[in-house]
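Each structure below is given as structure tokens.
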Structure P
């Protein structure tokens, strides 16, 4: 049986013992969430692969646990939308356990998931991982607070008015407005996840424009997706919304330089 979800963290209860097709990027954090939900195999989005292969790093991790894993090419389907991936996606990478079941690069995601469905259901307790962190980047008197969030859902009510630097992609779950950015931030920064089909990886920027929130992405090949500290320290701005543009944030500049200006406003 095959189950879809916009993200591994929100996969439904019926994921246990089934193949999960998740709209999440293919990093260790999302592979960990899939295992936590009881998936026997998982297909994630490659998010453009990106710096240090962060968009597919979960595949080798799944191999170590004995679980099949694969990623869909972000240029063939929408990141953040497991149903779209299942219907339209093509496989870009497969781990060793997945290849043993007949999964291969170039297959339709549905075909790959069908191969994965032959995998036995394993009772696996996922080991602790380093991802999914929340931390303060800057909190100087008289300046805006800058918080780092490896995953955007780690936002807290007290973050209102702050600058949030996330490791998340900037897609909308299932392509629809959602409540992931749960507070009115001053600014929010994301990874562009390779941008992908129909610009799905940067769709949140326009949505945040409607709320007057400065928003931009960094290029996936400049910063590791899922790692807020890399977004902040390594990221090169790739796309901006109109609100960010009006505040002087521009593609091609280092995100650290943009944040240094914005936190004084």
Structure Q
């Protein structure tokens, strides 16, 4: 099964030439290092691409990346995985690592095979061209999440660690999320939103999944992907992660100069 792009031409360019040109601007030539996981935004590249590029510029992209993102539309199962086929982007087809996907499903019974949940979802798709750009031979395992059930997220995190530990190869976890979404903002209000975003970011940097979910809930932070990040934190800690490092925090205002609707973006490396 080939999963056709749902976000090309809207979130990023539909032509290979234009997409490569944009990625050329976002990704810097740096000495890249191995990382256990990254947290990256998933808005339109015009808004969040520089933040995503900043974080991907610093990490090696191995042969397989497990991408976890929020299911914005609520279609399908709470933990929807695709285990077979490939995802198409303007840069070409990216195979699904069926061996790793099968191992994940065996290790975690909350995962359900569900291609329908991925058909219109952009949160995982927009990460794929960055991975392709840095490693044209990359394979992926896509997982869309539409629950914040802490017990289930912890189970998924433990399964991530078990699967990666037993894989015998390097695997990067990519947690896809944007930060606060704020309508009709202004400079004072946006500073308050930024402070709340930093509360969530601090929990990520501390690798504290429970704190992240609690802060997002109690402070009413409109971060769309706390669940995939929480599962990523759990798995990363079990894989030996010692810290998170904030590479970039920006907002859409930084690009548009428009306070009518502002979204925050964070790029974080977990190592």
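Just so it is clear, none of the values below were taken in a lab; they were calculated from the coordinates. None of these values were measured; they are calculated from a predicted model. Cβ atoms are built from the backbone, for glycine too; each structure is taken alone.
Quick check on the output: 3.1 is distance in nm of label points 7 Å out along Cα→Cβ at positions 103 and 135, derived from one of P, Q. Which one produced it?
On the way: P: 3.1; Q: 1.3.
Checking each candidate, the match is P.
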Worksheet item: For structures P, Q, which has the highest computed value of FRET efficiency 1/(1 + (r/R0)^6) of positions 111 and 247 (r between Cβ atoms, R0 = 25 Å, to 0.05)?
Response: Q
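Among P, Q, considering only FRET efficiency 1/(1 + (r/R0)^6) of positions 119 and 255 (r between Cβ atoms, R0 = 30 Å, to 0.05), which has the greatest calculated value? Provide the component values of the computation, followed by the final result.
Values: P: 0.15; Q: 0.55.
Result for FRET efficiency 1/(1 + (r/R0)^6) of positions 119 and 255 (r between Cβ atoms, R0 = 30 Å, to 0.05) over P, Q: largest is Q.
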Worksheet item: Once distance in nm of label points 7 Å out along Cα→Cβ at positions 127 and 167 is calculated for every structure in P, Q, which label goes with the largest value?
Response: P
Discussion item. With FRET efficiency 1/(1 + (r/R0)^6) of positions 55 and 79 (r between Cβ atoms, R0 = 25 Å, to 0.05) coming out at 0.55, pick the structure among P, Q it was computed from.
Written reply: Q
Worksheet item: So helix-only ellipticity at 222 nm (-39500 (n - 2.57) for each DSSP H run of 4 or more, over all residues; to 500), computed for just one structure, reads -6000; which one of P, Q is that?
Response: P
Worksheet item: Which of the displayed structures (P, Q) returns the greatest value of relative contact order in percent (Cα under 8 Å, 6 or more apart) on calculation?
Response: Q
